[in-house]
1. Consider the structures P, Q: one of them gives 34, 20, 15 for semi-axes √(5λ) of the Cα gyration tensor in Å as calculated from the coordinates. Say which.
2. When you work out FRET efficiency 1/(1 + (r/R0)^6) of positions 49 and 65 (r between Cβ atoms, R0 = 30 Å, to 0.05) for each of the structures P, Q, which one comes out largest?
3. Hey, helix-only ellipticity at 222 nm (-39500 (n - 2.57) for each DSSP H run of 4 or more, over all residues; to 500) derived from one of P, Q reads -25000; which structure?
4. To test your reading of the models, identify which of P, Q gives 20 for relative contact order in percent (Cα under 8 Å, 6 or more apart) when calculated.
Structure P
Amino acid sequence: MGMSVDEFYDMLPRYFFNKMDGFFELEQLRERGAWERTRWQTCYLLNIHIERNKQIKLKDLIKFGWEKDDKKTKIEYNKLKNKAEYIKKMEEYGK
């Protein structure tokens, strides 16, 4: 999580758990990005060998569980982004 021992002991439990939650959510977003890149590469490589009118779309190849509702994903992403910015400001304010 990129914290020193002093930072850990200076944090309130609430701030620590917020930072931990943000860290795990960030790791999950990175993992999703890797899976989406892999799907894109596979789709691209398959479409090279298929006629233009029969080409495969990304979501036809595989649909991930987090793609059920695109609006919900965007809202969650914005909440996570705002939460990370708030924590960063709190850390800068505390220094």
Structure Q
Amino acid sequence: MTLTKKDLMKTVRKGCGFTWEDSRRLVDELLGTIKGALADGEDVLISGFGKFSVKKKGGRRGRNPVTGETLMLDQRRVVRFKYSGALRDKINPSE
């Protein structure tokens, strides 16, 4: 199952008693804050969940799979996620 933005809004609405509009606004604001911080190169740490960080990847040589032509791929920034110990334990409970 995939957890969608709509699912998050339903959970917020049900758990907090918000209206659909308030739930949408809250989820949009939260995701917007996270996106903005990552776009600025800041880390986002959510205790008990994990840490999102932006890393730079250098340029590299690639290949067009259709034509086989070699080309250079530009540098880029990527988002990495490192889960917390609490999340790891939740996913893999000890037996």
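FYI, it's all coordinate maths here, none of it is from the lab. From a predicted model like this one, the values you see are computed outputs, not experimental measurements. Cβ atoms are built from the backbone, for glycine too; each structure is taken alone.
1. Working: P: 40, 14, 10; Q: 34, 20, 15.
Derived from Q, not from the others.
2. Details: P: 0.60; Q: 0.25.
Between P, Q, the highest calculated value is found for P.
3. Values: P: -25000; Q: -13000.
Comparing all candidates, it corresponds to P.
4. Values: P: 31; Q: 20.
Attributed to the structure labelled Q.
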